[in-house]
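Nothing in this text is a laboratory measurement; each read-out follows from the coordinates by a stated rule. What you see is a predicted model, and the numbers here were worked out from it, not measured in a lab. Cβ atoms are built from the backbone, for glycine too; each structure is taken alone.
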Structure 1
Amino acid sequence: MKFTNEQLKLAADTIRCLCADMIDKAKSGHPGAPLGMADLAVTLWLKHLNVDPQDVKWPARDRLVFSGGHASALVYALFHLAGVGGLTMDELKAFRQLGSRCCGHPERGIMPGVEVTTGPLGQGIAMGVGLALAAKKSATGNKTWVFCGDGDMQEGVSHEAASFAGAMKLDDLILVYDSNRITIEGSTSLAAADDVKMRFESYGWKVFGCNGHDFDAIDRVYKRALKVVGSPVLIIADTHIGQGAPTKHDSADCHGSPLGEAETAGLKAALGFDPAQSFYVPDEVYAMFAARGKRLHTTAKRYRREHPQVACEIKAPDYMKIVEALPKFETGKSIATRSACGEVMNALAKVVPELIGGSADLGPSNKTVLKGLGDIAPGDFAGRNIHYGIRELAMTAIANGITAFGSWRGYGATFFVFSDYCKPALRLAALMHLPTILVFSHDSFYVGEDGPTHEPVEQLASLRVTPGVVTFRPADANETAFAWVEMLLNTQTPSCILTSRQNLPVLAGVRHEGVAKGAYVIYENGPQGSETTLFIASGSEVSLCIEAASRMAAEGKSVRVVSMPSQELFIAQKREYRDSVLPELMRKRVIVEAGSRFGWDRFRMDFRTTRYITLDRFGASAPCQRLAEEFGFTAENIYNVAKAII
């Protein structure tokens, strides 16, 4: 479909005026990038991007990611003109207001057509890598386009993700870099002097350049990018921030503040629009987008008709299949939950073909390698194991992109202490309701000789306070298996499983229903009432509590041990169930976990009769059993603490 440069300019200038109006009306926003990127965006949308506005989930569509999510006004202006999601002019006028689909940064699940939630800079680049990798595995033939800016390029995650994408020869990924050389504080030269072209070429990317305001040059470079085989493409587009603004053009002043009435009037006058008119769109512009949309809708309908079996949707696996596939672990034996996790993953991978992922160079130690299922390698995407390299943040963001594509369940893995590196991407997964899975092994001070740098303390509390994240810390191999079932069935939120380095006994009394509800009674003895001593624990400490409680039971004391593999799931249960597990009348409580006490006070009934055995200091370097004695994580100490309450 051919449009003249004059038509493209009219469409781009219309978007500039719409964005200025939206941001002025909201009295907040970022006009600089939308004004600077309008020419790039219009040329892509009207001439090259395969997105059907009437069917934004068409499986073979191109994926478009705005990594610089602060340019959201540009997204919504484009979507309105194209008719994506029925976005109305009134909704543009409600930009950044409570309840509006036009959020301050684009949010997946709120605005149709937004593939991933962006805003934290660099994350969109890494998620774009994941989307592109998933597309290669799905063989849908679509392209992944990512718009990014100077801020994205400075964030470390962009380095991690770009290095990985280049190593994998991930063609069909095209990164459009809006290079205006301005950030909030001023010129990029204040903090960066690297040569982006050389950097990406060293990663194995093909790099092109263009004038980001020359429609012919933009069109030519897009065509060149689409022909590249064997490497991802970076387009460095030289642009001007605030293009068209009379006094704020090329100025940091227009990055994150409204232009204001006078500047917006000057912008409109310079572009040939009536300064007195707000939220105005010429009929010709609507007609251009409608013509392009009609053509793509025909293509999308034909694809769905010819490929009815293809669907990019996140679905839960068949419950009976995965339960029947679980390995059985014999009570009384001893196995590290990281090893059990590996056995479970390999068993489930046979019946869950969409499960793909890998580790941040720790597969043999995490036990997360899917044996015999092949590796994703440079230019070869047939396997199911991904070697992410030592790149935890990019790993998590790429896994998010894989999952967001819809046909795959992406997972990542590393040592639990390094979950700090994963957290920004995990938080975005929670915001997007993406069921990405993270496996964190070496879950406590039992790491031992490696010392406090590798011994997590506060990380578990950090996961638990993050809305929308479900965390499992299983007590033994069977709880590990049941946790995996629940993670795979959960298609609405990210899940994390924490596994032990050290061997743990396979316990009697483990129940799938209990794991699914987050907590349950795993052991009790004697009359259950106000005189009962109640032990609450997770992970490796459950077996210690059972040992201490058994000793008290032998002395005629009433005891109960509750295993709580997931606080989030337990808190979500109805009160009747929670009260049946933790009755209010059981006020003598011992809470045990090899991590921070933070968050456990919610399960205290009486501060006078509740005791905590937690770790509220950094660990130390020594054999793990010696550390257990030093920190009080022994059945003997738990027994003594419980007896002291009585």
Structure 2
Amino acid sequence: MQKIFIRYAAFIMSIGCVLILFFNFLLYLHMLETQQVRTFEAKIEQVIHTLENNRAELQMMNENLDVDYLTRAKAAAYVLDRQEEVAMDVSQMQYLADLLNVDELHMIDENGIIASASVAEYIGMDMADHKQTRPFLTLLESDDPDAYLIQEPQPNASANKVMQYVGVARKSKKGIVQVGFEPVRQLQMESRNTYDYIFSKFPTDAGEELFITDDTTGEVLGHSAGMGRAFTADFYQLNELLDCEAGAYKAGDSGDRMFVVSRKYADTLICAALPGNVLWDKLLSNTRNTFLYLFLIETMVILLLNYLVKKKVISGIHQIIENLFSITSGNLDTTVAVGGNREFEDLSSGINTMVKSIIRISDRTSAIIEMSGIPLAAFEYSMETNHVFATSGLREFLRLDNSRSKELFQDSGAFDRYIHELMKNPVEGESDVFEISDRYIRIHMTKADGKHLGVVMDATKEIQEKLKMQYENTHDPLTGMYKFTYFKKKAAELIQTMPEGTCCAAAMLDLDYFKSINDTFGHDMGDQYLQSFSSVLHSMPAGHFLPARRSGDEFCMLIYNCKSREDILSFLKQFYDILGENRIALSDTQIRVISASCGVACTDDSSVQIIELLSHADEALYEVKRSKKGYFAEYHIP
């Protein structure tokens, strides 16, 4: 009977193992494909995110520069309307251009002729003679005294040099004042938005390809390995890529198969491909390992069955069942101790060993995770049992000491309350990331069949990189100050929330003689000069000063939370007193006090726009630069 029982048991188990192996083959193949689709989708999403971010940054930079350039053009017109003698001399025009930090400055008369300019060769040029200059003649035809034209960067009429020109109508007489800029920053930003540049920033696995095609013509526009190759394989063709959103196998070079995922974005298809043999190798390896495990398990089970049948377990069965019932109810510390004969003692020992093995499942899982090199931990618990199954790394992830972890892992109710209390406070901007001590962790939880399953992963590097990127996007790398764009946003918020009965002021600052310092002592000393000045700005009371670097040697700040205009002026005097005590050694023989001119515009109106306030401060700054450099002046309404 024993041999017949074992023979049938072995046959049934062999059939079961074959079926398990077959279904494991299918399920693991599906899992590999699904996992690869998700991986590709994540990479494609990163490519799209990078494209959109670059385009948004380019648009924002162009908008900000347009406002800045228009402000400088108006400032130039303002000067030339009041000091026409400046326009009579090329050197004076060049001086004004340098003062306004523009590359070219032109004054055009009522006939469309360049009457004076910072570049002598342009004087006498007829604006009607070239398609680049001709659009500015519309300003002469306009009756709007505030008419202006901001031209996109393009080759200019005289030297075919890429420039961006801004023109404004003169107020004192018929004519145009035009300023020109070399669009270096725009061109650099545009170069970062090419497909080749973006793909170069994305690492690819062995054999993996990222590419983008035109969804109308099928032309390959960019490839992670460069464009120096022929894209003739089937998986590059448009008609083959249209049905690859959920992943599909397509013919590759030399008859091999490629697993391809595509996604439509704008008028393109962004695609990712991987040789099918990479997935096939993983599948075969898993199937081989599964077969070995099943064979080993089947052998062990058959031997165990043979042992149990041979010992003829009859007496003491009720006590064993009672103990087993206690164990299955979650009391894993129950010890089966059925005595009376050797057979029951062996059976009791076997059951106790099995329970300990179950308890050690989390340790074995931890060892597998550690071997894989993946920084994660897992846990499982049920409210019906007391024990919490957890991998060994969970205690470290949750920063629990030995006594606290023992307390929680032996009480599923306490662990449930702890984990849900922890998940009430996610990191700002994230839904599943939480901060514990000096690290960030990501927690995913699900409930199935009355059991709570959870995975904890280390997200510290990801979150720190995101915080670093946020800092770099909002702060100037040389001085550590806010960038001008972010400053305007923060300043606008402070003005809008300004308490009643308080006032604030926008200040525009410009370092005097900075160009000569750069030219004489070099750009490294110029950078130290800027950093020394910014350190004074940083030293002012944080509750009243919001400083930023605008560009080059131009700075700005918002002085806020003040009770009166006199408080604002007092803060400015305090700033200049500290600045006067701050000396910098330009060389072994020259020590200089930093000189800066400042224009300030005060307001107690919380509805005022920051751009308007900065414009007023800029006008006051111009007056200081023109008359008495090295101090501040307040803007007064004309």
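Distance in nm of label points 7 Å out along Cα→Cβ at positions 25 and 505 computed as 6.8: which structure among 1, 2? This value belongs to structure 1. Calculated for structures 1, 2, relative contact order in percent (Cα under 8 Å, 6 or more apart) is largest in 1. Among candidates 1, 2, the computation of Rg and Dmax of the Cα atoms in Å that gave 37.2, 121 used structure 2. Out of 1, 2, choose the structure whose coordinates give helix-only ellipticity at 222 nm (-39500 (n - 2.57) for each DSSP H run of 4 or more, over all residues; to 500) equal to -12500 when calculated. Considering all the candidates, the number was obtained from 1.
Where does the value 7.7 come from, among 1, 2, when mean projected area of the Cα convex hull in nm², for residues 145-264 alone is the thing being computed?
Source structure for this number: 1.
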